[in-house]
Structure 1
Amino acid sequence: MLNVIWYLLIAGGVFVASSRGQVDVVTKAALSSANQAVETALSLVGVMCLWLGLLKIAERAGLVASLAKILRPLARKVFPSIPKNHPALGNIVMNIAANLVGMGSAATPLGLLAMKELQQLNDTPDTASDAMCTLVLLNTSGLTLIPASVIALRAGLGSSDPTATVGVTLVASAAATFCVVVLDALFRRRC
């Protein structure tokens with residue numbers, strides 16, 4: 001559906017430009033935007049390498065594992081249907097911990113592993129379980145302590161203070177996560 005919307009927007013722009021005799025404006029804008037996209041992507045490479053390297057060091061130093069130990073008791077309360085020592089719970093905790101420290105690339109495979117484990121616990125394989133829905137909600141709300149991608153993007157675009165959004169991101173993602181957890185618990189009790 002999104003492809004159709006983009007096609008209609010582009011076709012509409014080309015149609016309006018050609019009806020006004022300004023097709024060259026569209027061509028110049030398209031080429032300029034493509035050039036700017038490549039420049040932006042290349043400027044992000046260095047900053048992303050720096051942040052991902054720092055986060056990898058934090059992971060190897062045990063920060064993610066320590067964070068996972070802290071999160072395990074909380075995860076037991078949020079995911080009551082998962083047996084105590086089931087591998088799904090470990091993958092969920094590691095997924096949340098990786099997201100907290102801005103390691104989305106490491107969090108994704110852990111989330112997929114958690115979903116695979118949760119599917120094995122699912123009594124109705126063609127319907128998502130409560131735990132599966134909760135995991136999707138938590139990943140969508142995205143509680144983040146260090147928004148590495150945003151910092152890299154702001155730095156790559158020449159921001160004078162690329163970390164200025166850290167506080168706002170933390171507050172917004174914490175509020176979203178709190179709402180998700182509360183609403184998930186309320187809906188789970190009603191159903």
Structure 2
Amino acid sequence: MPIIDDSLGRVLLSQARLAIGSALAQPAPAALDDQRLSERGATFVTLTLDGELRGCIGSLNAHRPLGEDVRDNAVAAALRDSRFAPLSAAEFKHVRVEVSLLTEPDFIDFKNEADALAQLEPGRDGVILFNGCQKATFLPQVWEQLPDRRAFMAALKQKARLPVDFWSPNIMIARYQVNKWKEPDTPE
């Protein structure tokens with residue numbers, strides 16, 4: 001994955017924070033602007049509070065302008081992640097924003113689950129698992145909690161509402177990489 005300079009990361013983080021602040025009617029620093037925001041891009045916005053996940057929503061494919069994608073995903077992570085109650089104004093002051101910019105997913109060819117697992121690079125690859133209408137993804141950051149390939153895949157299957165030992169010749173797997181940027185421990 002080509003490394004993208006940190007100036008884009010600062011712009012994406014500022015766009016995300018301002019979008020959440022606006023949705024919560026809270027003051028937030030003015031968003032930085034950049035011509036790259038008009039290019040198509042796919043992002044995930046991850047929110048943490050006291051080091052714990054507080055919301056994560058994103059796009060797997062670049063289907064709209066990058067600025068729109070990061071703003072919409074930021075608001076969705078704050079207010080519409082079904083795993084959490086909507087972010088409160090009090091939490092907004094303490095939440096930490098992370099933005100991941102994804103490469104286009106690349107489908108891999110494999111003979112069986114062991115072959116698929118051998119092709120994944122922990123810490124580098126984000127993974128999308130497809131089985132018919134069921135789909136789930138983990139960002140590369142998830143390898144930090146699940147560094148074992150089998151445990152990673154088992155948890156991904158569970159996320160897709162499949163049994164951990166499920167395997168089928170119909171499964172498809174795609175991988176992607178990310179550039180990611182995270183706000184400092186204390187948001188400004």
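Here are some notes:
- Rg/Rh (Cα atoms, Kirkwood Rh) derived as 1.10 - corresponding label from 1, 2: 1
- Entry that produces 0.65 once FRET efficiency 1/(1 + (r/R0)^6) of positions 137 and 161 (r between Cβ atoms, R0 = 35 Å, to 0.05) is calculated, selected from 1, 2: 1
- Structure with the greatest value (metric mean count of other Cβ atoms within 10 Å over residues 129-136, set 1, 2): 1
- Entry that produces 5.6 once distance in nm of label points 7 Å out along Cα→Cβ at positions 33 and 169 is calculated, selected from 1, 2: 2
- Among candidates 1, 2, the computation of helix-only ellipticity at 222 nm (-39500 (n - 2.57) for each DSSP H run of 4 or more, over all residues; to 500) that gave -8500 used structure 2.
- Which of 1, 2 yields 4.0 [distance in nm of label points 7 Å out along Cα→Cβ at positions 9 and 121, calculated]: 1
- Structure from which 19 was derived, relative contact order in percent (Cα under 8 Å, 6 or more apart), options 1, 2: 1
Readers should treat all values here as calculations from the given coordinates under stated rules, not as data from a laboratory. Keep in mind that this is a model prediction, so the values were computed, not measured. Cβ atoms are built from the backbone, for glycine too; each structure is taken alone.
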